[in-house]
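Chemist: Scrolling down, you'll hit the structures one after another.
FYI, it's all coordinate maths here, none of it is from the lab. Quantities reported herein were computed from a predicted structural model and do not represent experimental measurements. Cβ atoms are built from the backbone, for glycine too; each structure is taken alone.
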Structure P
Amino acid sequence: METFTNVGMRIRSGSDVASMWRCGLLLLVAMAVTSTRSRADSFDEAPIGYKTAPVDDPIARLQKKIDTGAVTLSYDDRHGYLPAVLEQLGSPASSQMLVFSKSSFQLDRINPESPRAVYYSDDAYIGWVQGGDVVEVSAVDPQQGAIFYSLDQRKTDRPRFVRRGDACLQCHNSALTQSVPGHLIRSLVTSPEGHLILRAGTHRTDHRSPFEERWGGWYVTGTHGRQRHMGNVVATDKKNPENLDTESGANVTDLSDRVDTTPYLCSGSDIVALMVIEHQATGHNLITFANYRTRIALENQAVIDGMLDEPTKGLSASTRQQIKYAGEKLVRYLLFTDEPALTDPVAGTSTFAKDFVSRGPRDRRGRSLRDLDLNNRLFRYPCSFLIYTEAFDGLPDPMREYVYRRLWEVLTRVDQSDSFEHFSRADRRTILEILRDTKKGLPAYWTTKSDS
C-alpha cells in the first residue's frame, strides 16, 4: 500500500491545485486501506477469501477421489484411517514424532504415557491420538496456506474430511505463524501430566533455533553428542520448572523405559524428522506470508489507482517495497541464513533420513537439495527443498520473480553481503547447478548469465 511518506513526497511535488487535490485524496485512500488491512478478519475478505475461496490442497483433492470412488480408504482396527491417510498423502511412517504436551484440541487424551503422534509429507501434517475420535490433518493450499481438517475415525463407506475453522486458527493464525494461517512447532516445559507450564517460557522453533531450546514436550530419539535439548523430560521442580534435567533426556535411542510405543506405527520419535519438520513448517508460513502480502499490496495499488483514475505504470514504489519486505524474509530463510552450526553429529533411529532423501529430485551428478549433512548443519546444500513445492510455484508472479532474482544474485556472488557469508564458493556453485538441472520454470538469465 502507498505509505504516508510516499504520499507526502507526491504532495510536495504537486505543481497545481488539481495535483494537490489528487494527492490529498491519495492520502485519504491510503489511510482507509491501512485501517481495513489491519483488521484481524481481513483474510476473510478479498483478495484472500480464506474461508470462502475454493481450495486445492492435498486433502481437498483426496476427498474428491473418495467421493467419486477413485480412492477407497482402508480401515485398520488399531489405527483407524491413519495408515491409509499416510499412504495417500505420501507421508512415511518413519516421519513419526511423539509429542506429550497437551497442545492439541484432543488434549484430554494426551500425556507422557499416551503421546500424540505426528507425521508429515512435503505439504501435509497428520496428527493421531490413541483412542481419538478423529485424525487431524493440516494441508498446504498453494494460495490459502494452511487448511485444517479432521477425519472421523468411525468406519464408514465414504470417509469425509471436515474442514475446521476458528478453533484451529486461535493458535494457527498469530505472530507465531507470521500472522497468516500456518503451522507451528513449539517447545514447552510440561508437568509430569503433560500440562503446559507457560511461566517457564516457550519457544517457537525452526532451523534457526538454538539446539538447547528445542523439543520441550516432545519425545526425541537419536544421538547428538554433547548438544542438549529440552526433549524427553518433564518439570520436577515446582518452584523452578524451567530447571529441566536435560542430561537425562540426551542421546536417547530407546523409549521403552519411558512410554509404551506398541500402539504406534513406529517405536521412536526421530530427531532428524523433528529437525526437518521445524524447517519445513516455518518455511511454509513464510511462503504464505509472501503470497498474502503480495496479493494485498497489488489489490491496494489497484484500489488507489482506481480512485485516482490514474493507473500506475507497473508496480508502485510502495508495492515494490511490500514485495521486497516479504520476499527478503523468504529468501533468507530458504538459504538458511542464521542457522546455528551443529557442534556434534546428529543421527536418527528410524529410516526417516533415507526415506526423505530418496524423494529427490537429483541433478545430473546425483546431487539433491534433500541431501542431509547432520554433522555441521541440517542440509548438505543450504537451499530449501521447499522451492519445489506447489506453494512456492503458486506465489504471485512479482513475488516469485523477486525471489528468483535474489537467489540468483546470492548464488552467482553478485550479492556477497554478510547475510550470506555462510556460503562457500562451492556451496553457491553447487546449488546453482542443482537448481538449473532440477527446477522447472527458472528465468532465462539463470542459464545465460555468468556464475563465476
Structure Q
Amino acid sequence: MSRPDIAQRLKEQGIAQVRVVFLDYNGLARARSLAIDALPRALEQGVNFSTPTVDFNSRDLFPAAARFDPGSGDFFARPDPATYRPVPGGPGSGEMLADLVDAAGHPWGGCPRSALRRVVGDAAGRGLCFNVGFEPEGYVFRRDGAGLDFVAPPEFATLDGLDVQPDFMRELLADLADVGVTVEQWSKEYGPGQIEVNLRHSPPMAAADSLVRFRSTFRSVARRHGLLGTLMPKPFQQHAGSGLHVHLSASPPNDPDRNLFDDAADSEFALSALGRHALAGLLAHGAALTALGATTVNSYKRFLPGSWAPTHLTYGYASRAAFVRIPERETPRRLELRVGDGAGNPYIYLAGIVAAMLDGVERRLDPGPATPGDPAIEAARDPTLPEAHPIPPTLERALDHLERDDTLRAALGDLIFDEFVKVKRSEWDAFRLHVGDWDRDWYLDRY
C-alpha cells in the first residue's frame, strides 16, 4: 500500500493517533504520538528528534564529552509500517517502531536498528541466518508507601506460582498476543513476584522488535493493575537478580528449518564445527559483549557465585552458571548466552552478538574445553584448577574491554560505539561520585 493508503486504512479502523518509537543507547523508548493525518508525511520523511537525544544517559543527563549539543540539529525517526501494532489498553492508538534517518532520508549512523540490519546482512552474505529467542525475567510488586508489597513468595517454578496475580498474567499474555509477541512458556522465578517468559525464536530484527514490545507491554499492564513491573537487573540485595538469556542458532538463508549448529556425529555436545566457532567467538569477545548486554551499574551486582548468573567467561554443557550454556541434548541445537539483562538496547546487543559469532566463524576459533559446574564455586573447592577468565566486575571495567574491541566497533559503527561508551561512562561516574546511606553507615561513626 502507499503511505496515504496505510493512514487511511488505520483511520477506518478507528486509529486516531500513532506512536513512533525508537530506543536510545540506554534501551529506553523515546517516542512521539502523531495524529493519523500526519502519518503519511512521517512515513516519507520521519519525525524529527534532536540529535542530543541519543546522548542522554538513563537519567536524561548529558555526558561531558557528548558529541551532540542543542546546536547539532536533528535526526528523523521514520516509522516502519511492517512493525505496526495496536496499543493494548489504548483505544484509538497504534504504534510503529522506527529507523533513524538523516535529513536526506538516508540511514543515520546513530541508528541501532540499522546497525543490526547491517550485521545481519553481513551474515546472510556468508550464508548464515541466525535465529534468536529471548528469555526475559522481571519482578512485579506493589508500592506500599515507602515500602514494597510483594505479590508472591520466593518460590521457584511452583504450581501455586502460576496462580499469582492471575488477572495481571491473563491480561499480559492477551496483550502480548495482540501486539504479535508469541510467548512459548512462562513460569514463576526464584524471587518474590518474579517471573520468567520465553519468547518464540525468530530472526534477529524480529526478535529485538518483540522484546521491545514485551518490555513496554509488561510495564503497561502492571501499571493498569496498580503494580510496578521492572526488568531492573538486581532490584533487591536479598533476592534473585533478573537476567535476559539469549538463545542462538543458525540456518542457511534458503532452508530455515535446517539447523547449522546440529551435528549428531559430535559425541560431546552434538554441536557442529560451525557452532563451536560461533561459541568461540562469543567467548573471545565475552568481556566486551558484557558491556553491551549488562549496561547498568546495577547489572554487575547480579554476577555472584551460586546465583545462577555467570561469574566467568566459560561455557558448559547444561550449566546455568556458564557465560554460554549448551542445553542438554535436544533438537534443534542452540547456544544460550546468559550475561545480559533486560535494561539495555537489544538492537545494539544483538549486533554485537552476531558480529562476535561471525568473527569466530571467520577465524575458525576453537572454544577449548568446557568448564564443569560453577567456576567460582569449583575454584573455591579446588584452588589447583586452571583459572577461568572472570566477567568484568563493574560497568567501568566492561567498558574498558569494549573500547579495545575493534570487531564490535566495526559492527556498531563509530557513532553508536563512541556515544554508547560516553553515555554509559557518565552513568558509572555518577555512581562513583554519589554519597549515600551505605557510605554513612560504614564510615560516619568510625572516623
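Chemist: Out of P, Q, which has the highest value for Cα Rg over 2.2 N^0.38 Å?
Modeler: P
Chemist: Kindly point out which one of P, Q the value 17.4 was derived from, the read-out being mean projected area of the Cα convex hull in nm², for residues 57-272 alone. It would help to have the intermediate numbers written out before the result.
Modeler: Values: P: 12.0; Q: 17.4.
So the calculation was done on Q.
Chemist: Could I ask something else about it? To which of P, Q does the computed value 1.3 (distance in nm of label points 7 Å out along Cα→Cβ at positions 81 and 209) belong?
Modeler: Working: P: 3.0; Q: 1.3.
Comparing all candidates, it corresponds to Q.
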